[in-house]
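> Structures incoming, each one as structure tokens.
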Structure 1
Amino acid sequence: MSIVLKSPSEIERMRRAGRIVARVLDELRSLARPSVTTAALDARARELIAREGGTPSFLGYRGFPAAICTSVNDEVLHGIPGQRRLREGDLLKIDVGVEWGGLHADAAVSVIVGRGSVLAERLVQAVEEAFWAACSVATVGAHLGDIGAAIAAVVRQYGFSVIEGYTGHGIGRTLHEEPAVPNWGTPGHGVRLREGMTLAVEPMVSAGSGATRVKRDGWTVVTADGSLAAHYEHTVWISREGPVVLTCT
């Protein structure tokens, strides 16, 4: 396994990319209203990223046809924007990656369109709480298993399931680097965290079993039982002083 530790100058470029990601997510969250198409969100993201001097990390990545991922309700991640119109109560996941100065940053949010169900609200609360629990233990000398265990513990407390088969990842010089960052694990096990590592930590949670399948488009991951799902992600720098979220304004 080859893990790339980032220099201070690389961290600053990732921080710049992360600020663009955060600004795009903030605007798209406010635009996610009933009757708006997911294609319109993608178009706006492209405009904002270009205006900031960045490049969409996802566009063309392994053939992906859009600048962002938009996944609705039982769709977990990798949803392709299109002419689907959002409806009141939809649980929308927006995932954005940006490259700036040769470095990447990546983040995702789960947004309830208009007024949602209690279940949707609890899923959003659970997945965000799981991320911050994981972030709190992402310190120099800790292990990847500590991150995964923190996520899984929160998810269990809510009575939900961790999505199976998908993980977070290293990020920086490329969109996906080593190591994989599982959303489950055993404390004290796995790769030890080192200063200069940069990780995309991204809990994915289902109200059902956690099993998934991929739709015919070859990209969109959905829950196998049709249950609601939520996704939340930030790019985290493992610094000497503690974890730093790079995808915040």
Structure 2
Amino acid sequence: MPYPPATLADPDHPGPPARTFGDGPLSRAAALVHTLLTVEALLLFASSPGIVGLFLLGADASNLPLVALCLLPVGPALSAALYALEHRGRDLADLHPARTFWRGWRLNAVAVLEIWVPLSVWLTVVAFTLTHFALTGLPGWWALLLAGIGAGSLLWGAHALVLASLFTFRARDTARLAAYFLLRHGRATLAAGSLLALAAGLTVLLTEALPALLAAPLLLSLLHSSRPVITETAKDFTA
């Protein structure tokens, strides 16, 4: 049986590019799963000193200052996870999530702690006051006000964590930008609030370990919802 004659490719109308290993949808999905699992494991490892301390503490309001102390390693770990997820590779044949995670930890640990420590102290004061509110003698509406301030502080902290993880600013500039974006990008703020509410709900209704085990997917969702904040910061506030 004769073969059809060979023809030269038309340089003006090239055919579809050949697909290489690692750029198909299944490969991209596998790369994402691999990155999420690796980042989750490293996040838990980097937070382990604080996590162990939390499990050893009793569920007593008097332990709130110790809880804040145990949460100190969590800030840099969350920042490193955000950095690794933002800079994750899409090619299954070229993935280095562990290397990226530790690079983010080294780059951002100090800057994140400059935000994380004051926020933790402030939230501890708010939580301690609310749990001992009957002793303050203040009217009931003060409790609602404090709860609202605490919620707003958490939302501000979510924006500040993203900014400190992906950009290099002075701590006071990160704080100002985070406050600016609270209302500037209300949808991003509401999305961050939804994720915080989800984590709190999982903790209360099921177990406090579940948000920790789902931290990587939750952080990926935070990055996705914070995309307008990230884009505007890169465009208008960086050289």
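> Upon calculation of helix-only ellipticity at 222 nm (-39500 (n - 2.57) for each DSSP H run of 4 or more, over all residues; to 500) from the atomic coordinates, which of the structures 1, 2 produces -9500?
Details: 1: -9500; 2: -24500.
Computing helix-only ellipticity at 222 nm (-39500 (n - 2.57) for each DSSP H run of 4 or more, over all residues; to 500) on every structure in 1, 2 gives -9500 only for 1.
> One of 1, 2 was used to calculate mean count of other Cβ atoms within 10 Å over residues 210-217, giving 13.9; which?
Details: 1: 13.9; 2: 17.1.
Matching structure: 1.
> So distance in nm of label points 7 Å out along Cα→Cβ at positions 50 and 74, computed for just one structure, reads 3.7; which one of 1, 2 is that?
Numbers: 1: 3.7; 2: 0.6.
Source structure for this number: 1.
> Among 1, 2, considering only mean projected area of the Cα convex hull in nm², for residues 154-201 alone, which has the greatest calculated value?
Values: 1: 4.1; 2: 3.1.
Structure 1 gives the largest value of mean projected area of the Cα convex hull in nm², for residues 154-201 alone among 1, 2.
> Once mean projected area of the Cα convex hull in nm² is calculated for every structure in 1, 2, which label goes with the largest value? Walk me through the intermediate numbers first.
Details: 1: 12.0; 2: 19.9.
The structure with the largest value is 2.
> Thinking of 1, 2, which structure, once distance in nm of label points 7 Å out along Cα→Cβ at positions 146 and 186 is computed, gives back 1.7? List each step's numbers first, then the result.
On the way: 1: 1.7; 2: 2.9.
Checking each candidate, the match is 1.
> Hey, another quick one. Which of 1, 2 yields 24 for relative contact order in percent (Cα under 8 Å, 6 or more apart), as computed? Write out the running numbers ahead of the final one.
Working: 1: 24; 2: 19.
The read-out was computed on structure 1.
> One of 1, 2 was used to calculate FRET efficiency 1/(1 + (r/R0)^6) of positions 90 and 138 (r between Cβ atoms, R0 = 25 Å, to 0.05), giving 0.20; which? Can you show the working numbers first?
Values: 1: 0.20; 2: 0.00.
Considering all the candidates, the number was obtained from 1.
We did not get these values from a lab; they are worked out from the coordinates using the rules stated. Computed from a prediction, not measured in an experiment: that's the story for all the values here. Cβ atoms are built from the backbone, for glycine too; each structure is taken alone.
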